[in-house]
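Before anything else, here is the set of structures, which you'll find just below.
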Structure I
C-alpha cells in the first residue's frame, strides 16, 4: 500500500499523542507556554521522563523549545503550530476579569488588553507592568490604531500585588513577557504567552508581528474557553 507524506505525518502525530501524559502536555500548551520545570511540577513527573515526552513531541513537530528572553539560562516550551486534535474546554471566562502583565506595560500588555476587550467584552481586561514605563510606546498606539483600537489615553501602571493574588475564579492573569513571568513567581493557574518584545526592534513590523501573535493566542484561548454570555 502506498502512503503519502500527509498520511505518514498524521500517523506520527497520533503515535506521539497516544500517551495520556503527552496528550495532557499538549492540552496545557494549547493555552500557555510553560517551562520544563513547570510542566514537570504540574504533571508530577520526574525531569528525565518529562524530557523523553518532550523529545517525542518535538520529533513529531508538535512542540518547540526556546530560550527565555528574560533569563537566558531558562527555556520554555510552546506548541509549534495549531492543535492537531481538539482539546477540552478548560478556561471558564464567565464572571472573571483578565489581567495582562509585562515588564513596562508600554506595548505588549497594553495591546493584549485592548484586543481582548474588543473581542471578549463580558470578561473585561486590564494591564499592568512590574516596572512601568513613563508612557505607552508610540508604535504600540499606532499598531492599535491599525486594528481600530485606541490607546491614546492609556497610561502604564504598576502591577498591584493584591490584584495578582485574586483567586482564579475572579481573575485570570496572563503574563506576556518572559521577564515579568520570571520576576513574579506566578501561580500554577496563571497563563504565560512568550511574546517577543517589539520595543527592542522599534519598527512597525515588529509591533504588527507582536499584535498578530497576541491575536492568534486570544483567538485560541477563546476557542478553548467556556462562556454562557
Structure II
C-alpha cells in the first residue's frame, strides 16, 4: 500500500471517530447533575426544569456561605411568640413543592421545582398579631425585601430549601430562598435569616432605589 493510501485510511478513521462522537452528542439524553448524594430533577409532572447550572443568578455581594449547624431563622415583630429556628427544625415542618418560573426584571428567567415550608406554617408557630400587614425578609448579605401579609397567605408562599430536588447550593441561597410567586426576581430574597412582621410599609434594597414594591411580573418595574 502506498504512502498516499495510508494517509487516506488514516483520514477516514479520524472522520469516522468525529462523526460517531458528534452523533453520540446529538442523540444522548440529558443527564441529571449530582449534588453531593442528591440527583437533580430534570422534569416534574411533564414540565422540563432548567438545570441549576443554566439558571441566571444575581446577588448584591456575590455568593454568601452559611454554616448549617450555626444557622438560625429569626421570626419576630408583631408575633405572639418570637422564635429562632434551626435548619433541622425547619426541615421537620410539612413541606410543599411547586414548579414556578423566576422572572428577572432584566428579561431572563428559568423554570424550577421548589420545595420548602409555607410561610403560613411558620406563622402558625409564632402566631401573628391581628394588626399585622407587612412581612420583611432579611438576608445574610444585607439584602432585604417585603411583601403584604395577605399576598403570602393567599398564594401559599414558601421559603424553599430545595431546588430541582437538591438542597439549595450556596449560590442559589442556602439555607432558604423566598419563592415569591408571580413577582420579579428581586422580591425572591436568598440566604434568608430574619423574618419580621410589622404593620407599616417597608421598601427593601432595590425598592429604595426606585424599583416597584409591588413587582408583579408583567407590570411596571419602576415606581
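Of structures I, II, which gives -6000 when helix-only ellipticity at 222 nm (-39500 (n - 2.57) for each DSSP H run of 4 or more, over all residues; to 500) is computed from the coordinates?
Derived from the structure labelled II.
Starting from the value 93, 39, 33: which structure in I, II was Cα extents along the principal axes in Å calculated from?
Derived from II, not from the others.
The numbers here are math on the coordinates, done by the rules we state, and not lab data. This is a predicted model, so every value here is computed, not measured.
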